[in-house]
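Bear in mind that the values in this text are calculations on the coordinates, not laboratory data. Owing to the predicted nature of the structure, the values given are computational and were not obtained by experimental measurement. Cβ atoms are built from the backbone, for glycine too; each structure is taken alone.
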Structure I
Amino acid sequence: MQEFDVIIVGGGPAGYNCAEYAAHHGKSVLLVEKKNLGGTCLNVGCIPTKTFLYASKMYHYADGAGADYGVTADGDVRIDQAAVVRKKDEVVKTLVQGVAAGLRRAKVKVVNGTGKVGRKDGRLLVTVDGEEYTAADLILATGSSPVIPPIEGVKEGLTDGTVMTSDEILDMTEVPAKLLIVGGGVIGFEMAAYFQEIGSRVTVIEMLDKVLGPNDREVSALLQQEMEKKGVTFYLSSSVKKVSEGVVTFEKDGRIDVAAYDKALMCVGRRANSNIEGLEELGVQVERGAIVTNEYMQTNVPHVYAIGDVNGKVMLAHVGYREGEAAVNHILGREDAMSYDAICGVVYTNPEAAFVGVSEEQAKASGRPYKVKKVSINFSGRHVAENGMSNGLCKLILDAEKNTLIGAALMSSYASEYIYSLALMIDLQVPVDRILRTVFPHPTVCEVIREALLSS
């Protein structure tokens, strides 16, 4: 039996970052991972999809989008999906090796296998392939998995390869003529944008009356319009009844309709991986499939923490990073608590959309006094120079009494890169008049923040 200060179960972004952080602060750390270091984000999520989307952006410009700028390409422009997948695999391999190297430098012991949790001799216990490891503190970071919806034909389609989740589609080396996507959230939206750009006819069926989940309705609708201009077909407020033999049957407005597909992608959400052996016996509270935690990432069991997707709060890699730090700081006795008031979310399409804080709909529902300021993205000279006139915007939600930012929604080029500045303004509750005394660089897209704040 080996003893450690901290054992972390799960080597995704939340887990490996937490392990390094704890080790750098003097703790002996064991990290248990049953598959690959990097978790969903690095292996079948954030990084692979960004590689795909960058390939489609290059294809877009080579295929004539640069003609307005005098850039043309002679001959046929083609995309080799197998080569894109190989590039994706290369990127993933490089970054996974980087994670492993970082853990080695931090002197974190990594064990591959499935961990069973429990107690032994007053300490927390994790058993992997018969080997026992104990620690004073246990951090669960087991992530999430794609939800398989109980739709007729889905299980059969997963078996024969005509139906996929977001895991399998990233290894698909052909471009389907007709791609059906069930679910209009961020993952479904990005895959729709990618495959439509490289030649698929894409149909998206979404149960809600809007795309992109709880994100700002106005910006979500604008991004949907951009995708529709490129040929993506959306059916909102629609319920899929069956997928079988290349035909999807769905209900919309009380009527049954059908659409053809070659491949179908299920993007209806993710489920926390809380089915950890020994968890129930340990007494850890689970609600609706997710481990319950407080602002210090503590569970109801002393010295047991849960971070990342498994606690079901906000299933984003960067949230897991921060939750891991909050958990370790609590173990170290440092004053720290997790806040979810300024969490950024990004849709990496072209153009991009980004969101932080509360949406206009959420502000209205809360009953708090608020005001909205927004301007067209065409107020940015750089955006116009690079993209021409477009329908993007910068939308800011302010607390009407404090005159501070509480939310923002963007649709523009580089939205993913400057949404952080708005998160910082929200997190620090910087007064608007103080923001306006900051000199924004010119010409940049982020100048629209100042323009929006100055608008009437």
Structure II
Amino acid sequence: MTFLHAAPSDISLEAALLSVAEHPRVWLALSGGLDSVCLLRLSIAARQRLQQQGRPVPALAAVHVNHQLQPAALAFEQFCRQLCEEVGIALTVLHPEVNESGQGLEAAAREARYRAFSDCMAANEVIWLAHHRNDQAETFLLRSLRGSGLSGLAAMPHQRPLGEGILQRPLLAHSRAELEAIARQLGWLWIEDPSNDSLKFSRNYLRRCVIPALEKEWPQAVGSLSACAEQLGEQRQLLAEYAAQDLVDIELAAGVLDQAALLGLGSARAALVIRHALTLLRFATPPRVVMAQLLLQLSARSDKVAEVRWADVVARVWRGRLYLERAGAAPASDHWQRLLVQWQLERKNAHEGEGAVCRELICVPRQGGERLRIRSHRRRVKSLLQEADIPPWKRCWVGVVYCQGQSDEPIALLSEQWTLCADGWKVSAVADIDE
């Protein structure tokens, strides 16, 4: 491997590498632009110096995402391949599908990129992104103009979870000007993205028009905006710790919160706890107006389902609980057969052959009017589901099981988490039987 020029002392990634020494690998996100080229070369140089000192360091690998959205995309990919071959580092190229789905091309491409990064990383691996202080200032301004709250204004954190690994931004303390000065001093080459010249993208307009105007009047504008985002990030972390303490007493199960306990907190504190619970579930948090609707629904009658939706999330208030869930589709056609695979039904009456397995079972969705014989009484399935406290929107996932050729009466109700057998039958999980 060709030894790389040592980086100037004001930008050093040795400490960042040592901080992740226990992780098996650090992925370097490489677009081919100035920022990511600097990240790549600075990281490799730092690793070489640490190795010479006998220090423990993780493996390095590069990853390039080609969205295939512009004519220059192939040129970027080829440049990254050539660069990685030159510096002796393995490169993985990803081609994720970009689905706008009403959110705009820029946001859709970003979402696809992060999803691709997550899929690429194994457990406990780290990915480094080349965001710097100017990016942080631009993000702060963009989110301010969109009316974001504290979480949005805190902009980009230095570190956060991503998939089964960790995302880090080791260059956030440095400006683009510093990176460009190093690249020019050491003769590093990079490729310019033609889309950066288009002012139709909000970030490009801020970068080319707004921030230069601010810096003309306030030379430290970028540093000040970035520092403000960093301070808000610290406050966000503090509030997250408070919310975590509240959640311990309010969360009944993952994504299920106690309605009365939330009401006792007051609206602002309840909103904080709900957002924290959503973050832990890795769900999108609602806009302010939607959160206001949700807080109003917390006072809904306990026997009625109150529902609020945003993004791909649905929040429902029912019987004293707030349920936070993904907005799911109807059960797939193979759902009912999979329930029979998950559970094993056996007769338990001695005269019918205790422990005998009925091999001719069918599982079907509820049609209405079914009854199950429980303790010698034929009980309506609808009533049994209500008594089991199964939320109304989850009842369509409960299958009704019949033993073919023996009776028109069902012998069991099955769902992924709950079962109920008729007299003379018992159920057990297949996994338990195998053990």
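Data for the structure
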read-out	value
Highest-scoring label, criterion being mean count of other Cβ atoms within 10 Å over residues 74-81, among I, II	II
Comparison of I, II by volume of the Cα convex hull per residue in Å³ - largest value held by	II
If Cα extents along the principal axes in Å, for residues 114-369 alone is computed and equals 90, 45, 34, the structure in I, II	II
Comparison of I, II - label where relative contact order in percent (Cα under 8 Å, 6 or more apart) is highest	I
Parent structure of the calculated result 3.8, given that distance in nm of label points 7 Å out along Cα→Cβ at positions 170 and 250 is the read-out and I, II the choices	II
helix-only ellipticity at 222 nm (-39500 (n - 2.57) for each DSSP H run of 4 or more, over all residues; to 500) derived as -10000 - corresponding label from I, II	I
For 23.0 (mean count of other Cβ atoms within 10 Å over residues 18-25, calculated) the corresponding structure among I, II	I
